[in-house]
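Next up, some structures in structure tokens.
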Structure I
């Protein structure tokens, strides 16, 4: 998939709803304040980076893919910062950002544990790191046999596996939440999303949040 097609998907009704729902969960648990700095790891075309900037955060997007990063830069306001880099070796000092965000990006890196450790290292306060959930309807639709479309090549994790990625790291108040229980985005799916507690571990996005110490 190329960056134009990927971004076009987020412009569809279903894509917009999924993106907004995932961001709303992460933003609520990050509890960032206007003026806080935030690093979006694996930002791709910058959809979540730009969305965070609308909350008056000082946002930096990082991605290893030059073409996708260039797309993000061209289609974003000039005050956003963009850095080409590897999630497994973030080019920033310890505690460089108030918060670190990553939505369904770390599941594509070779060493997820190392990438998690790097995200925790550069976070001063909180992090919200999201993976694709193997215990979800989305996995049964899009994740089997190596995945399809934008999900091709992604690793899907259970809650137990996700917690193991944080074992021994300097974090506290680690919490797992999920969103996108019914990925169809139809009216009844949206209605369920409004009432389903995020503590249920069956959403398509499995989000780990906590504090770096």
Structure II
């Protein structure tokens, strides 16, 4: 039994190698990025056995506070780039995909099951000084049960609300590392990695950083 527990602990730790992540943060981005990774490691350790509501709030707050919203062209010189959590923390900047990816990865690290989490593309309706406009946006959705109304973790609105409260958002499709869903469908329509090349690419780069 002890050997089985040791093996399980080793496998889990191998998915989130904070020593490697911390070293890369210092090498690539400097001391401040390393301190942020160490703070994140402490938070993850504290949250492992916490209620889901606390996990959602604290991981959501961590990344909303550490990362400043920016466009990919300004941060990376590319029109569309999905950054790893290490890159987002290192640059202290990211767009909606980057916020959502980081929250997804580290909510899994604090033992939120993968089937409760989906990265969700939405059409967001914005109101700027009375001028309404719509744009593509990504949030992270949390489902307490498969049929439950999701909670929305967002970079535009920092509080976590049920989807019904976020009338400014209209879902288009959602995904995680196991499936792809269209609209509000409860059943997956396929494998996200085979359909989304940027998702497949960022998952591989996260593995190189010591994540997953």
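Read-outs throughout are calculated quantities, based only on the coordinates presented, and are distinct from any laboratory measurement. Small disclaimer: the values here were computed from a predicted structure and weren't measured.
Overview of values
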item: Which of I, II leads on Kirkwood radius over Cα pairs in Å, largest value; result: II
item: Origin of the value -9500, where helix-only ellipticity at 222 nm (-39500 (n - 2.57) for each DSSP H run of 4 or more, over all residues; to 500) was derived from one of I, II; result: I
